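In the part that follows, the structures are each spelled out as structure tokens.
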Structure 1
Amino acid sequence: MGLRALVIEDSLVFQKIMAEVLRGLPGVETVDVAGRGDDGLAAAGRHQPDVVFLDLHLPDMDGLDVLDRLKARWPRLKVVVVSGLSIEGADLTIAALSRGAQQFVRKPAGSGFQQSVAMLRAELEPVVGTVRAQLAPAPVPPRPVVPSPASSPRANAAGRPHGAGFWVTAIAVSTGGPEALSRLVPRLPAGYPMPVVIVQHMPPLFTLSLARSLDAKSALTVVEAADGDVLKPGTVYLAPGGRHLTVVREGAQSVCRLNDDPPEQSVRPAADVLFRSLARIGGTQRVLAVVMTGMGEDGLAGVRQLKAAGGWCLTQAETTCVVYGMPRAIDTAGLNDESVALDDLAGRLASLANCGRAPAGV
């Protein structure tokens, strides 16, 4: 059965563009439209869509309120925010992603009809592909599989984090990341003894809004990384959208450097780029890596290098991922040291960060 989509958008022109693009994508069966929040909620009840494309600027209701009502009534419903290219649009989008929206697409600005169709198709096609993959029945395993707990350290004594401690925490995250980060970063304690560097796959403007949102909720300082920033304990550095983030040693300091090198794994910023730079620094202390919810395999090659340099890698447990893609790549390759449920990650990181020898229970 194909995908059922609902578009809640007050602009008749953009309704038409969205509907035309969606109907032309493989696997989309039906597309319904509504121009108001109350009509959209009613249409969701009638048509039972698999995915809702939601404009946050509606004539009768706050778009965030519509999102909250959709998720309250249908918790498993996929909601994709349709965002304008502005600081205000980015701020609203980050708020929506932190409240359960899965992804966002950007409205084409100042383009003709056919150009808008082409631009929107490029945005919508991967989003629809992700939703279809999530809704597909899980393959039947060839033999019985014993379920693993949500959080499970690997029982490998040789892999315990003995010896020197960690000097930096490096996080890779993509689809589902803003909500996941909003459940991780604010839970890190004020005394977290190392810097945190994060690659979240996201365009410009949106990473700045995400950094501001996380900073307002957190005991740690959260900033969008700037070229030349010196890493400091207790500060979180978020790679800016559209630019790769690396860390280099300059004298006794670890410094953020940004570049516009080609995308890797079709993304910029890419976690592989960040992880490689950290692996090159070397030294006696090590990197504590975390690979969280997201599509694809960004981070896999970088984690290989971090592990070769003595790093420790946590992956977000499958049951708590929006998309179990990036963590799956690490888990399948046998590179994870622990698989940890989302709401347990902050506590586990704090435990690992505050001791140089193996914590109890590892």
Structure 2
Amino acid sequence: MDWENHSTMPDIPDISSYLSQRYNLQNIAIELLNMVPGKYVYQITLATGVCWILRMYQVENDQSAVFSPLALAYVLAFLEEQQYSAVRIVRSLDGETVVMHEGWYYLITTFIDGIPFDWSLTAFYNLGAALGKLHALRLGAAASTLPRAGMLPSGELAYAQKQLESVESLVPANLQERYEELLQATALLDRREDLPLVCIHNDCHPANSICTAGGQIQLIDWEGAGSGPAVIDVGFLLASSDDALPWAPLASLDTYHLYEERIAAIIEGYCCYHTLTTIELERLPDALRFRSLVYGACHFASTIAERRQEDPQWWWLRYTAAEEIAMLAKEYFLQAKSTKTIAMRLEDLPF
């Protein structure tokens, strides 16, 4: 499919006309915010000044496993039913969460107005609390129907292995040791498929949150959310608590700066609503490192395939920092659990 000339790009007047029919939206302004193959994101500004977000997904595209409007709609409907703070679906006139028109799925949600994450300890505490609230939601009847979260270890690691194996014959001698390390790591890393399932965000890091006018931290960008192990979210958030975005090169290529106070704040907020079991804490190191490993393996494979000479090390620092972060996190989780137990016992005393 030719995405360079965007010959299949939806026509805004046609979009506006269809929204008028299906949602009774009149006198609206539509602005393109983002696009990737098979998906367009628009901001809709109503006559009242209120803003909504329209996501359009091409029905037939190679990214359907990643960009699933039906899965996203189900997760958002579940969050609304549980009264969890997140964007809400704007339903069509006939009550549909997702509508289809001329080869495109339409999904409209509300827009959360606020400011970006400010990296303060209060913000980390509130982000941890927002994640703890999410993991504490009872799945109930939704346990069997909530979509499986995307980008879980089993599929991601299998994909990374495939990418590495595809360039095996091209790896130069000076990078052979690194290749073997990556191949072995992707084969041995814990898949965590036997852990309890909760509703996870699946891309939980500071940049995927926003601070509202009331000072509340809310998670955004729910694509890929669904049922999965809680340690996936916790591990990714803890690993992303440094100064960089998850896949941005670290400021220093020599060390990973571990911010203990941020980790403590995240866990303190998280444990107000949920905690990790002893078994989950034992599996936390691989949950911390798995995404950096997948990124590093795929980046290494593409470097070899394109015969580039670079061998960036910054992602490897996050990988090797996992044990130290997990050990520190375990201490704070156990400390929070102990404090909570003492508080509960004090409540039971007869005075």
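Some observations on this one:
- Value -11000, calculated as helix-only ellipticity at 222 nm (-39500 (n - 2.57) for each DSSP H run of 4 or more, over all residues; to 500), assigned to which of 1, 2: 1
- Structure responsible for 23.9, with mean count of other Cβ atoms within 10 Å over residues 192-199 calculated and labels 1, 2 on offer: 1
- Test item: distance in nm of label points 7 Å out along Cα→Cβ at positions 32 and 280 calculated as 5.4, pick one of 1, 2: 1
Values in this text are rule-based calculations from the coordinates and carry no lab data. The shown structure was predicted, so the numbers you read here are calculated from the model rather than taken from an experiment. Cβ atoms are built from the backbone, for glycine too; each structure is taken alone.
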